[in-house]
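The data blocks that follow each hold one structure.
A short reminder: the numbers here are calculations on the coordinates, not readings from a lab. The structure presented is a predicted model; accordingly, all values stated were derived computationally and were not measured. Cβ atoms are built from the backbone, for glycine too; each structure is taken alone.
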Structure I
Amino acid sequence: MALLRLRGSTAEEEAARRILSGRTWAEFCDTLKAAGSAVATSGAPRDALNQAEGYRYLSRLVRAGLEAFVEYADPKAPVLRRMIHETAKIGADNPDNYYLNAAISGACEYRLQGRRGTVHFLEFSTQSGNYQKGGLPLTGRLDSTELAIREDGSFEVLVSCSRKQGNWLPMEPATTMLIVRQTFQDKRRETPCELTIQLVGGDGLPTPLSSERLERGLRMTANMVVGVPLLFGRWVRGFRRHTNQLPRMKPEVSTAAGGDPDIAYYHGYWALDAEEALVIDVRPPRCEYWNFQLNNHWMESLDYRHYTIHLNKHTARYAEAGSVRIIVAHRNPGLPNWITTAGHTCGTMCLRWVKADACPQPRTTVVRLADLEPERQEARGDDER
């Protein structure tokens, strides 16, 4: 700013000069080009499928970033939209979640209005920061177990830095994002919550686009395309030191990256040949919800629209003693709780307990597929009971 004063120009004037000269766009494209190094790095699998998915991952991040930081970046006219979904994925996105995001500001106040629906679990959170500067620390949260709902199923939540009566979602001055997680146990039968957001005391009209805003949005998008693969790439390198295991992630690490502090996350890397299977045995604790999912190397959930790549508290088959055996394999072994690799030979995986009264450690074993005969599986289960 001091340099601008010496030049006798404003930030908007400088941004306009860079846009008119083409420099802003050139720098945006240069940063995107540099982001490709995350795919070509020595630690990434070099086969065609993983490389293709890596570059597709970058293209999805570009799309998500442009929507977040250019199209819907105005906290004076917030819009709830799906940033993460079936074809835009970040950091082991949960297939059971219906995510909504909105740009907000800690300098403002907002009103959320909704109708509860029948979705199993609903959570609102506010966050600050970004993936380029250490992640997305939590600044406030509220979930459906705390939500006061009217007899007709409607509700209202006030979002602000100062405490409010009734349903209140806290913010801090540095807050920049609202995230809504709707967690389904069965998407075919549950109905999502209907939600709208509005600025308290505003007219709802968007702020006119300026050169400075566009330049900032393009820069944040490019930095996201670089920063997200770098952050989760570091995670994956750590997971690979314990391949085919599911250690619990330190809560402070997951929370700093935007994770829910009420969730215990177990992340790991898997790698199987054509005749191998990964067997995961665990007795789920009492909890609001749990799930297991398979992801690719880039920590994108596999294509859950067409393949069974996850299960949850509702869909899993349990043994009589309450334990669950999950089987990850390239082809169906004819047993319950089979998770397909969907043509992949390696990737990441995640198990999560939500609001659990305990955090049991899953036991993982790599076996030959030929050893997973149904009658042997059932006999083993009888012995365990």
Structure II
Amino acid sequence: MTPAVPVSSADPKRNPLHAAAEATRDLVEIAPLTEAIAVWEEPWRVAVVGRVSTGKSTLVNLLVGQNARKTGLGGVTREVATEQVGEVEVFDTPGIDDENTALSVLQPLLERVDTVIWVVDGLQPLTASERRVLAASILDDAPLHVLVSRLDLTDEEEAPRVLDRVQTLTAIHAPIAIRRADLRHLDTAPEGLLDRHPSPRRIRAVTAALRGLEEHLDALPEAQNLAQIQTRLRDLWAHSVRTAVEVVEEAIDERILDHKEQAVRALAEGGPTTIAAFEEQLALDLTVAAHLDRHGPPTLPLASAKTRSPIRYVLAGMSGADGAKRALKAAAARWMADGELALIEWLEDAVDLDAEHRHRQRARDAIDCARRHAGG
């Protein structure tokens, strides 16, 4: 998974999240993504939590690099306080003394932080009430560091057993690291506590918003690309020609026509009616409406009906109804092919017809890029 690092640039060319918002702005409602981007770009937040007098404020001072927080026995920190460490906000929290009070403070706080540092008292490692607070307040996938303090006040041979106990009791939370930290004797904070790991809350916010955009795009009426439009118009033209053929075939079946030349000529004579019917259907197609208004209808050919010599005409009539139908279908096939070519030529400069389709494809590509960027 790609590390989820907040981004501050609003330039869509450099920021895939803003690019996704820009690409979908005119297609669907982007407010959920805008809100998710705001979450993504919030300052990195780290919460230091644990029981009373475990050394939380001492650790915050080490992180800040100065004595920003008062320390001492009995729990000096009475409410959540924020310290700035570069671009990171560090929250110093009151000690877990009363379980209900701790939950009322920690549950809303830990929903909006990116990393939790749990300072455990090595003299009383993870009491039952502390475990309940830990289980109820920390998010399932929140990056967690566990520091075991005050082990310097125990027998040295006890330290491994204490660390094993803490590892067992916190395994369900899959902490990034469990370390001994004799905070009173340190000059600098343990390394890696402010490192930016994939932030589940940010990833969840962004991926949920991107998924919502895709669902709204899927719900839009279909937007066809140019090849699909060409296929649809060719099918419409083919249907129009087949309808004209059926009219002539019916006349052949009824013995009104039984001559090759007459059948082909009847198809040609019905050409203007066939083309007019096709253009009426074309005018109802909203996809090509703008192109039709701009360029007018396509110039469709008429079916060809050649005038043959008297001898050839007599010979052509000797094939009867079956011969007339074969000639009719051959003429119709040529007419259909000529009409398809005319439609393709009419659509050659119709790049605007699939603009909506291309717009949506760009939006989907931007969403995919944003999802990869977020690590979702």
Structure III
Amino acid sequence: MWAFSRIIVGSLIVFVTPFLSAKVSPDLASNHFGWNAFSEWDSLQYKSIVMNGYQYANDGEGYNVAFFPLYPLSIKILMFWGLSFENAGVLINSLGFLAALILFYKWILENHSKNIAQWSIAILAWCPFSLFCTVIYTEGLFLFFSIGALVFFEKKKYILAGIFGSLSTATRVTGLALIPAFLFASWRQNRKILAYLSAIFSMIGIFSYMAYCWFQFHEPLAFLKVQKAWNPPDQSFWGQGWLKMSSQLLFGFINTKYGTLKDPLYLVAMLIIIALALALWCYRKDWGVKSTYGCFFVIFLLWIVSGNPFINLGIVFGGLYLLWHSRSQLPISYILYGIFSFLIIFSSGRTASAERYVYAIAPLSLSLGILLDKYPRWGYGTIIFFGILLAIYSIRFSQGLWVA
């Protein structure tokens, strides 16, 4: 799963993107050729950290101190051995993703069926946001550390859980969800004192970064203070972005932008889709298997019509539903980790990149794997749809277009 999905991602980025970009502009093709195509958007922030270090000033502007240090530090170490920034970044992220898949698969296999393990890994490997487990982002590395922390906590190997937890909190901010998850799970299950210590030890990563910010900038919470600068400037209240995205899904981008009916065809298309969905629901027993294929068609049509709002809202709020739906089949530490991760994601009110952060909540892939094991036809359709999106996102990212 890892090799096949990564070969497709890498081949599209390296070989297809320059060909497509050359049709637009030869300069664009040269800027997005080879390893450079793996470095866009946040990748440039990590490059600035590796090359020039962290910057911060308390002036309300966005600085690279918002990006946690373990990933750029790992890249810097490999660069001492002669690798370029792009080579080191892709290698660390991709191998971290492979290690995450192997570790998670073995744990699921010990606690669930082989089919559930295979579905869960397929979801992680083919989800369109697994693109960020190959390009120069932290997803692959973070999945390895966070999955390791959760797995070793459930195996009651608390020292290892603490080590992986500390590495998670040094990699990205959502690693902080492990700390309250471990504390609450330890209390709820009357675990030994070592279980509490694994949560406390997980704080070392974030405390180390805070200490660095204190000595370097005289502000231990510098990485939090710059977060406001990364929020959309037009966000006047919490949740405004989610309301806007929901409006874009229901009424269309143009109608939402102008606040009036500029694109009536979008509303007509949405009414047709809603009518088809209601018909499938009402006659699902009579149509049998045909209703499943009909649902695939409606979902595909909804994506064609609405685009990113449908995918993003589906990933985020579908993830919340999965967490609730599988609450009796997952360890309490997994459920708590998912809950606290969502709280961190929603705390800023931002919609940008939220779907990417939700993808990195590994228990959600297990939840979906459990569900798809009961409904394999939905599983095959989901993987095919994910594969199409993964290919599109790979090309878009390497062209310098926004993905997540």
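Some points to look at:
- When distance in nm of label points 7 Å out along Cα→Cβ at positions 41 and 353 is calculated for each of structures I, II, III, structure II comes out greatest.
- Structure responsible for -22500, with helix-only ellipticity at 222 nm (-39500 (n - 2.57) for each DSSP H run of 4 or more, over all residues; to 500) calculated and labels I, II, III on offer: III
- Highest-scoring label, criterion being Cα Rg over 2.2 N^0.38 Å, for residues 121-328 alone, among I, II, III: II
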